[in-house]
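**Student:** Just below sit the structures, each encoded as structure tokens.
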Structure I
Amino acid sequence: MSHFRIVVLLSGKGSNLQAIIDQVSVGDIKAEIIAVISNRPDVMGLQRAEKAGIPNHVLEHTHFASREAFDQSLAQIIDSYEPDLIVLAGFMRILSDVFVEKFQGKLINIHPSLLPKYKGLHTHKQALENRDNEHGATVHFVIPELDTGKNIIQGIVPVKADDTEESLAKRVHKVEHIIYPKAIQWIIEADTKQLSKPSTFYLDK
């Protein structure tokens with residue numbers, strides 16, 4: 001079993017978690033997912049973790065008086081696992097500066113746009129409204145400023161004339177499932193060549 005330890009944070013379906021689980025299982029990601037933590041109960045991401053035999057936790061943010069109190073409890077759970085990398089996989093929370101600074105350098109996220117374009121929400125809508133030819137997703141290190149940490153890899157997809165938000169989102173999800181495992185394995189390998197400048201991957205479907 002690999003000694004590289006990953007904790008995944010999520011809030012929903014966990015499709016990126018599944019992509020990572022699949023790549024771990026075939027040995028393309030040489031690591032162990034040691035825990036999955038969700039801020040929402042009864043989500044599919046937790047079922048995926050359960051099926052894969054991964055310890056999982058629910059920490060409901062609605063049970064906490066403040067963002068800081070939630071983040072403090074979250075950090076305690078993470079610390080108990082002593083992970084090498086914390087992967088945000090559809091974790092729909094803005095993390096406090098204190099939390100981010102504590103884990104900075106081993107905290108990564110995937111965002112559904114070609115950053116620095118379209119930080120925050122409703123990225124597919126913005127890409128369509130601006131009649132972009134290309135859209136996609138970015139894996140990046142997390143820093144206190146939202147969606148501004150160093151980019152690791154971007155997955156680029158075409159925007160088609162008949163695209164809706166839903167059809168474009170599906171294409172972006174497909175490329176996410178390719179680039180997130182790639183970025184994680186580069187970090188595990190400490191691949192300085194790959195990590196020194198952002199890479200791009202084109203999905204032309």
Structure II
Amino acid sequence: MTLHTLLISAGWAAVFLGLVGTLAQYGRAKRLGVEGISLATWVLFSFMGCFWIMYGAVSAHSWEVILGSLTVLPFQLAIVFRLKPWRRWNVTLRCFAFFVVCCVVPTMLWGWAGGVFGTGIAMTANRGPQIVELIRHEDASGVSVSSWVLGVTGSILWASYYSGVHLWAALVSTLVAGVANLTIVLLAAWRHDQSRRQFVAVEVFAD
């Protein structure tokens with residue numbers, strides 16, 4: 001197997017991994033409810049998924065890019081539907097405005113590469129609230145480290161694929177978002193470790 005073939009295969013692996021991660025979140029929302037799930041995050045995921053589908057079809061001509069978003073979009077929309085966006089139209093409208101500014105306008109001004117860079121900014125900003133939450137609050141019990149590790153792994157696979165097909169704007173955007181994912185992993189792991197240490201200390205004191 002050549003390096004090029006391996007890098008292309010990484011794209012298909014990323015498609016599969018993204019579907020697994022989204023299905024896991026959808027299943028959790030269906031079983032346990034939507035408490036703690038951010039409407040803004042999932043609305044933006046849906047908008048950006050539409051952008052990646054268009055980019056894959058019109059510019060990149062890549063089935064991996066198309067299916068990477070097309071396969072998860074129905075489940076993203078299902079999660080959004082469970083969050084009842086019609087009760088908070090202001091959130092949806094702000095997300096749409098943010099999407100237009102970061103993705104649509106740069107595409108119109110500088111072509112698809114500009115739109116991809118803008119999407120990278122949007123993907124990174126989309127993770128900002130979670131990073132701030134982990135820094136400000138000690139309790140991170142609702143944050144799944146394994147889920148975000150899956151996101152980091154997906155970013156690495158997509159970056160490998162983009163390097164193989166020479167989609168440099170997509171590569172840079174994915175790496176930036178991947179760094180944000182990794183930041184969340186490290187912060188969440190740190191908070192979980194703090195909680196474990198505090199629990200052990202309480203148990204020892206109680207004994």
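**Student:** Can you spot which of I, II the value -28000 was calculated from, given it is helix-only ellipticity at 222 nm (-39500 (n - 2.57) for each DSSP H run of 4 or more, over all residues; to 500)?
**Tutor:** This value belongs to structure II.
**Student:** Quick check on the output: 0.95 is FRET efficiency 1/(1 + (r/R0)^6) of positions 85 and 125 (r between Cβ atoms, R0 = 30 Å, to 0.05), derived from one of I, II. Which one produced it?
**Tutor:** Values: I: 0.45; II: 0.95.
The structure behind it is II.
**Student:** Rank structures I, II by mean count of other Cβ atoms within 10 Å over residues 45-52 and report only the one at the top, that is, the highest.
**Tutor:** Comparing I, II, the top value of mean count of other Cβ atoms within 10 Å over residues 45-52 belongs to II.
**Student:** From I, II, which structure was relative contact order in percent (Cα under 8 Å, 6 or more apart) = 19 calculated on?
**Tutor:** It traces back to I.
**Student:** As an exercise: Rg and Dmax of the Cα atoms in Å, calculated from one structure in I, II, equals 18.3, 67. Which structure is it?
**Tutor:** II
**Student:** Which of I, II yields 0.60 for FRET efficiency 1/(1 + (r/R0)^6) of positions 69 and 173 (r between Cβ atoms, R0 = 35 Å, to 0.05), as computed?
**Tutor:** Going label by label, the one that fits is I.
Any read-out appearing in this document is the output of simple, stated calculations on the displayed coordinates, not a laboratory observation. Computed from a predicted structure; not experimentally measured. Cβ atoms are built from the backbone, for glycine too; each structure is taken alone.
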